[in-house]
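Derivation of every value follows stated rules applied to the coordinates shown; laboratory data play no part. All of these numbers come straight from a predicted model, not from anything done at the bench. Cβ atoms are built from the backbone, for glycine too; each structure is taken alone.
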Structure I
Amino acid sequence: MRFTLDIDYPLEKMAQNRHRMNARLSFRYIDRVPVGFCVVPRYFAPLFGLTYRDFFQDAETQYYWQLQFAKYRIERIPEDMTCQEPVITVYPYFDNVISSSAYGAQVTWPENETLQATPVIHTVEAMEHMPIPEPNAGLWGTVQDWCRQMQELAQDTRVTFNGVEGRVEVAPLSLDGIGPHMVAVDLVGHDFYWWTLEYPQACHAFLQKITQGMLQAERVFRMVDPRPHGGFGLAEDTAQILSPKQYREFVVPYDNQLYDELGVGMRDGRGMHMCGSSSHLHQALVEDERITSFNIFGYQVPPETAARNMGGRVYLWGNVNPMLMLHGTYNEVKQTATKCLAAMAPYGGLMLGDGANVCPGTPIENLVALTDAAEEYGLPESMVINPMM
């Protein structure tokens, strides 16, 4: 075997994780709220003395490091989401620039920061003449190639969990989850915001081309790799500064085209991630986009507001302040996590986590604080079954 890995994690704990996560999908809990973190490769790189840029050297290098990061995460970070069976899941990872690169955005590769998409469209005329890319353009093609290579490497890898045979699985081919509006801002930059006011027709045509290209690419991905998907979601971080009226005009129609085709038939087929202060958009998210989950949403949203606007109708995942998790004390993080639980847990469907992204350097004890808070909070009173009834 080319790669061998043994992970110290018992099967009994996997089963417990799985039961907690499955109960959440029915807006219930078996013993407590599950916990899950948005922990990306940039968090792990400094822990292993790895220059982040080197993580993207080639498919085999990235595959190797994803195995090491997974072992570290499963053994040391207390959460329910990651390890529900004896499987490590890998996938080509390029931060948030995969789709933008396919449309021609220039990607910069900093030594130890996230990859960045540099705008390449500087005039409305250039926006109007942008072609729809082929499904193998930019990093779309790289992802398809690396998926094939990682599948071959997985066949040459032995993974055990406390001596029990496991496996490495490459996730099904899919888009990177970045929504059309976010891609548009990556390509144009901040000018796109005022262009939507001055040249709305041209911006609509631009967003439609982005959406059409994403649909074409995903159709090819699913033809090449027809395995079922567990869910479908989008991120529209750039849209949280829009008014509800602008959001309904320039985001909803294009997201819904993707949701209506790519998320159909999935229990969680209309997921949404949005950083920042999004409370003013919650009505549009729930009523116009009909989202099924609101994932690692920005800590700027008060948990009471998320509960009031979405509780019981949408799976919620969040939303402890990542900067507090980075710089705060264990007790401060635990206290904030408990407030999140008190506000959102009684509605069911909550997964406690960050809001959003665990920063590099965040102490493990501050991640433990969320699980400890969930353990102490236990079941919401509204979900405790009275044995005398």
Structure II
Amino acid sequence: MTDTPLDIGVLGYRFMGKAHANAFARLPMFFEDAPEVNREVVVGRDEDALADAADRLGFARTATDWRDVVDEVDVFYNLGPNHVHAEPSIAALEAGTPTFCEKPLAPTLDDAQAMADAASDASVPAGVAFNYRFVPAIQYAKNLIEAGELGELHHFRGRYLQDWLVDPEAPWSWRNDAEMAGSGALGDLGAHTIDLARFLVGDIAEVSGHLRTFVDERPVEGSETPEESRENEGGEAAESEEETRPVTVDDAYSAQVDFENGVMGTLEASRFANGRKNDHTIEIEGSKGSLRFSLERLNELELLREDSRGYETILVTDADDPYVDHWWPPGHVIGWEHTFVHENYEFLSAVAEGGAYEPSFADGLAVQRVLDAVERSDERGERVSVR
């Protein structure tokens, strides 16, 4: 473990920038063995907004070009929109800088492959932001499965439902554009479900996928044009005179999948699920038992044990449960933001110790292959192989 504080550079300061800045601040309070970090520099294009973000999020300075940062810091966080994941991340890795990137790894499989190749060639950790692996209840479920408590696995069922685009007048954003986002609900939400499927069950071999767009165009309310957004690597908005812009990604997807180990699965995500705010649910059934988890009740795991007549609800807040000993007394629940603390603890510890980290860019590429297969299946109207 290095005794020197790690200087961190972060591209992007909005939603995910806040989540990770909060995690950096919490680490020394609750994880005594975590490496010391300096919030060194935050990167974006709008200097005034950057200055405000640096003050609020605790960064020492700002920069308007990631090229001036990636070889100066000890760790580089790429939290920008999907279309700026590849170039800055690859540059950081080629400079020998440990790199952490938002999910999905890239808008396209080719970009994800290039990023994974760069990570493979580098001798530093490269991590992907699949923070739901670090929910204590998910870690608890992983331990149960590995211990054989569920027996031979038969079914995996995963869905991720939100409703923030139900209103057809909800404004257009980069997440509605195929060139910038790659896909819609599939990559934005489905990537998380696919990663948990791989983490808990195994790799997916074949898929039969279906995509649907419910609203074909959306109004522009202070959003950037595609040209401006491609230049805007911090994700800030710019004014546009257009009244509407086409939606070129999916609003919802579903898929039937076969895992390499024979498990049968169904996947689903929607940003049109009225009444669902952030409902990420998984179910796994085996020969001896079953389990269910919902992100909206993230401190709980529903478990059916062998010879039991029904599910029991386990409150995963005991001191010997994963990560819980760092927080509050038993029964005192934690929240969504704590998953980022756990995630950063693991990643930054790997950086400080020179060790490996998962989920890695290789994991991000594996997820991207499934995303690509779902799109290919929808285009062809047939079942396809992931590889």
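State the single structure among I, II that was used to calculate FRET efficiency 1/(1 + (r/R0)^6) of positions 55 and 143 (r between Cβ atoms, R0 = 25 Å, to 0.05), giving 0.95.
Values: I: 0.95; II: 0.05.
Working through the options, I get structure I.
Kindly point out which one of I, II the value 1.6 was derived from, the read-out being distance in nm of label points 7 Å out along Cα→Cβ at positions 79 and 175. If you can, show how the numbers build up before the last one.
Numbers: I: 2.4; II: 1.6.
It traces back to II.
Hey, helix-only ellipticity at 222 nm (-39500 (n - 2.57) for each DSSP H run of 4 or more, over all residues; to 500) derived from one of I, II reads -13000; which structure? If you can, show how the numbers build up before the last one.
Working: I: -13000; II: -9000.
Among I, II, the structure yielding -13000 for helix-only ellipticity at 222 nm (-39500 (n - 2.57) for each DSSP H run of 4 or more, over all residues; to 500) is I.
Kindly point out which one of I, II the value 0.15 was derived from, the read-out being FRET efficiency 1/(1 + (r/R0)^6) of positions 167 and 207 (r between Cβ atoms, R0 = 30 Å, to 0.05).
Numbers: I: 0.15; II: 0.50.
Here the read-out was taken from I.
To which of I, II does the computed value 3.0 (distance in nm of label points 7 Å out along Cα→Cβ at positions 263 and 359) belong? Please list the in-between numbers first.
Values: I: 3.0; II: 1.4.
That value comes from structure I.
Identify the structure, out of I, II, from whose coordinates distance in nm of label points 7 Å out along Cα→Cβ at positions 95 and 375 was calculated to give 3.6.
Details: I: 3.6; II: 2.9.
It must be structure I, since only it matches.
For which of the structures I, II does the calculation of mean count of other Cβ atoms within 10 Å over residues 183-190 return 22.0? The partial results should precede the final answer.
Values: I: 22.0; II: 26.9.
Only one of I, II returns 22.0 for mean count of other Cβ atoms within 10 Å over residues 183-190, namely I.
Matching task: 2.6 is the computed value of distance in nm of label points 7 Å out along Cα→Cβ at positions 87 and 103. Pick the structure from I, II. Each step should come with its number before you reach the end.
Values: I: 3.2; II: 2.6.
Structure II accounts for this read-out.
Comparing distance in nm of label points 7 Å out along Cα→Cβ at positions 327 and 343 across I, II, which structure shows the greatest value? Could you put the intermediate results ahead of the total?
Working: I: 2.1; II: 1.5.
Checked I, II; max of distance in nm of label points 7 Å out along Cα→Cβ at positions 327 and 343 sits with I.
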